[in-house]
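Every number in this text was worked out from the coordinates using simple rules, so none of it is lab data. Note that the structure is predicted; figures quoted are calculated from it, not measured. Cβ atoms are built from the backbone, for glycine too; each structure is taken alone.
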Structure P
Amino acid sequence: MTAYYTHPTFLAHEMGPAHPECPQRLAAIHDHLTRKGLMALLDVREPTEVSDAAILRAHSVEHLDRLVAASPTDRPYQGLDPDTTMNHHTLRASYLAAGAVVGAVDAVLTERQRNAFCAVRPPGHHAERNTPMGFCFLNNIAIAAHHALAEYELKRILIVDFDVHHGNGTEEIFADDDRVLMVSTFEHALYPFSGDIPLGNNMVNVPLAAYSDGQAMRRAVTEHWLPAIERFRPELVLISAGFDAHREDDLSHLMWSDLDYAWISQQLVQIATQHCNGRIVSSLEGGYAIQALARSVGHHVDALLGG
């Protein structure tokens, strides 16, 4: 069965009027999954907050202290950078988002759950060890990966990131850590303007040209990801699942379709089935064209349910 983690507090986190990373994203996903009959097939769970000890495996004390100090109490918003703003629900939402991915790791490693999808806000993959940025406060996937390494003594974790923006935070946290293989695609010369030169030998970064469409992504997976993954033989697959490469998304230009997200999701399920008994934890990152996001997540969750 597929576990589905979400929480009402994720809807309370807001970063200001007209911000693309908005609560309506999760509402649209929930409505679409319900209409398609997928929600009834999921094991829906509410996460608990992640512990500070788990956060500090991936982030510095200074980073965590900065977030706590910046959390507003007497004003609507507090900006950490021009794109990344807190309201008085953000800190708890961040703890719950990381807690969802950690809880999902526990579920797939100790229960009969084969996989899990975490419908969380805020996203996480831009948050570096010392720096919140790009709508991200805590690096949910990095915290969960460190949790799996520390608590379950796994030797090989695969992190997959298909968000249109490079997962610079995850790369920075795990560069040259041979317990982790990170494979990613992203649009070349798009925010955060990094990734073309990998930070470590354990990074398989494949920049894609604007307007290259989903066929370029499929070639990247087949020619670059799959050989590296076959050599690595992961024990757990973690996915930074961003859906902002969609052709309807105004923040990008990769021109992927709904069916491209179905294809890549099916590929990842096959990889997990082959190498690690189907164990996948996927966590929502980007995706700002609301209806395209909902449909694409629907394909992703459908693939997980079939895994």
Structure Q
Amino acid sequence: MELRHLRALEAVLATGSFTAAAAARHVSQPALWAQIKELEAELGLKLFLRSGRGVAPTAACLALRPRLDVALRELGDFRRAATEIRDGWDAPARIACAPSHVSRFLAGCLRALVDREPRSPFPVIVPVTTQTAIETLESGGVDLLVEPRSKRARRDAAPLYPVRVVAVGHAARAKSAALHVRALDGVPLATMPSDSLVRRMLGDAAAAADVRLRVVHESRDAAALLALAREGLCTAVLADEMLDEGAAERAVPLAGRRALAVELWLAWRNEEALSPAARALRDVMIERAAARRAATGARRPSRRRRA
């Protein structure tokens, strides 16, 4: 019996089908099916029965499931202990994120990490675009990834905070709760490049509202975008986490059919692949994000119904 057999069993139990389990394990369906058959032969037990388009666990399989969870957890603890003995805290965490995330959130997390774990080496921060983010994580190029998504799509992930698309400049001078994308029709815009999340969200909202975007300057440099807006040359459209304190006061959230916003998540491949330093950084980031959400909720005024 090998670890791959136990992981295959765990995946089929979690997904309810060989096809979905194979996709989750990044192997072919025949290969995963063969691993289950090898495990059944070694145990002398039938583990699954066909059920519609999927499979259902047998009574024997359900009886083994608690032991499976224990075995995988203990094996993970064993591997982590071995990694710490072998590598100690020499291997730095590798985290991929947008540069704006460093100033908005990551820098404070690193300060907390140094205070908690002085042994932890300074992490390697890798800049990525939304087009290369997942590939960088899945290929093992980084341990942790800060990525935008509208809903949770993987088990090994935790929410951080929301990011909103905002406007700063002439079109946004009339301060209001939100600025509809229709107000940008034909207006000179300075915004992010076409491969960015901000640009994609802006483009989708404009297309839905039949708005013509007039982009006169593209840059990932927030200071450059805001400088053009400050001189009255155009309206800057960017993510709110890219703003300095002064620009944040002048920014107006953009909206189309709905608010242009998305949640940032922290993702990692799996627990066993994390070094001690990467695991410590992940835990600090999750704790600080939870504290920020709790503080934001506490500051939000309650809404009372009008009599």
Notebook entry, point to check: Which structure, out of P, Q, was Cα Rg over 2.2 N^0.38 Å calculated from, if the result is 1.24?
Noted result: Q
Check: When distance in nm of label points 7 Å out along Cα→Cβ at positions 70 and 158 is calculated, the result is 2.7; to which of the structures P, Q does this value belong?
Finding: Q
Next item on the list: Work out distance in nm of label points 7 Å out along Cα→Cβ at positions 54 and 118 for each of structures P, Q, then name the structure with the largest result.
Entry: Q
Checklist line | Given -0.73, -0.80, -1.16 for log10 I(q)/I(0) by the Debye sum over Cα atoms at q = 0.16, 0.17, 0.22 Å⁻¹, for residues 38-133 alone, calculated: source structure among P, Q | finding: P
Notebook entry, point to check: Here Cα Rg over 2.2 N^0.38 Å, for residues 110-213 alone has been calculated and equals 1.43, so which of P, Q was it run on?
Noted result: Q
